[in-house]
Structure P
Amino acid sequence: MIYFNQVSKIYSADSVALKDINLTIEHKEFVSLVGRSGAGKSTLLKILLAEEAPSKGEVFFESVNIHYMSKRKLPLLRRKIGMVFQDFRLLSGKTVFENIAFAMEASGRSTKDIEENIPYVLDLVGLTDKSHRFPHELSGGEGQRVAIARAIINRPDVVVADEPTGNLDPENTREIIRILEKINELGTTIILATHNKGVIDSLGKRVVTLEDGKIIRDDKKGKYTL
């Protein structure tokens, strides 16, 4: 499904973010990316989203070389990838329902689709009773669950979660990971970038470890070993 072929990202002679990355992620996998700050995780994700181009190498998504796509087609790629960030990135002046609806409206979905699909994802993330709340009325864990609902509302093939539990306490962290596991069980590929050793060790799923821009480990059922 996703294939990095000899991908490097070189900003300057003194700043090499990725070095000869070879990585395959299959449909419906749950893969965790781990590594210290500066290891290359964020750069790898930006290249996957075509926010940055590799200095050399190729990246394929469903057999399409994403860095040869026209600018007109890039939005179609990004609709297939839902993003969840550490800082939620919710629109403060919109309710929970409106935040999720905004993602659907941007994709050209109809009012009927919006009214039919949002209750389903709110139920999936356990926020059915919070649809008319504003972001400032939510806890941190609730805010991140809204962000996940927004990421999956257009039924992407992949959800990329970049440090989604970085600002959360252990209880909310467990809840967010449980929801990501449920989404994965429903058939969505999950790519999780995290520093949280407890999360990685509890998942018992594939772990790809980066160090100095290189993949140094790729364990099918791994633990955080740095």
Structure Q
Amino acid sequence: MSTQTQTENPAAAPSARTVETKLEVVVIPVSDVERAKRFYGGLGWRLDGDFTSGPDWRAVQMTPPGSQTSVHFGKGITTAAPGSLKGTYLVVDDVVAARAELIAKGADVGEPFHFESIGGKPLPGVDPERRTYFTYATFSDPDGNTWLLQEITTRFPGRGFSGLDLATMTALLRETEMRHGDYERVAPKHHWSDWYAAYMVAREQGRTPEEAVKDAGLHMESVLR
């Protein structure tokens, strides 16, 4: 279980700053690149690139919706056996809804299950109290690589959703300010923070600026009712 009940702070080596080491890519071992590409594309994963170099090397990069980490699969990029990647986490805020959506898109997702306690035994169904980190469901790709959906609704301290660095956050805030100006000129009286939050969350989830504007507008409709 990817849980953490306290923040661990090992002694850091003296330095002027902490060097960021972001997990960007997970490599998936597959036997049929086109089949894997169709499968993950069918789930709504974004195709970022499909690169080849001669007959023996190919790398496809795809990204799950809302994820800051992508996957690579292809030919000549790993010696791991196809299907040997097991239990890689995909975090969702609603396992039941995510499971239904994935099934509709062709994935064979198992029934939800939960743990009675951290390190405890698994039990069928969603957690009765819907505690964050406790409910799961699994599915596999055509090669047998397995994915573990985990429902997280509230993060433990220090485990926030945003991985944006200062420069990226500054740029996003400026973009949000500009886009909000267009909305503000025609919108009824509202609090800017409601629109900003909806826009920035949409952008961080991989939505385009135009899509984020629509998402923020829909959010404001519900707020202003």
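The numbers here are math on the coordinates, done by the rules we state, and not lab data. Predicted, not measured: the structure shown is a model, and the values here were computed from it. Cβ atoms are built from the backbone, for glycine too; each structure is taken alone.
Out of P, Q, choose the structure whose coordinates give mean projected area of the Cα convex hull in nm² equal to 12.4 when calculated. This value belongs to structure P.
Of the structures labelled P, Q, which one yields 1.4 when distance in nm of label points 7 Å out along Cα→Cβ at positions 45 and 205 is computed from its coordinates? Source structure: P. In terms of distance in nm of label points 7 Å out along Cα→Cβ at positions 125 and 141, the structure with the greatest value among P, Q is Q.
Using the calculated result 1.00 for FRET efficiency 1/(1 + (r/R0)^6) of positions 85 and 197 (r between Cβ atoms, R0 = 41 Å, to 0.05), pick out the matching structure from P, Q. Attributed to the structure labelled P. A value of 16.2 for mean count of other Cβ atoms within 10 Å over residues 109-116, calculated from one of P, Q, originates in structure Q. Taking relative contact order in percent (Cα under 8 Å, 6 or more apart) from the coordinates of each of P, Q, which one would give 17? The read-out comes from structure Q.
Each of P, Q could give Rg/Rh (Cα atoms, Kirkwood Rh), for residues 117-212 alone, but the derived value 0.97 comes from P. Structures P, Q were shown, and distance in nm of label points 7 Å out along Cα→Cβ at positions 69 and 101 at 2.8 was computed from P.
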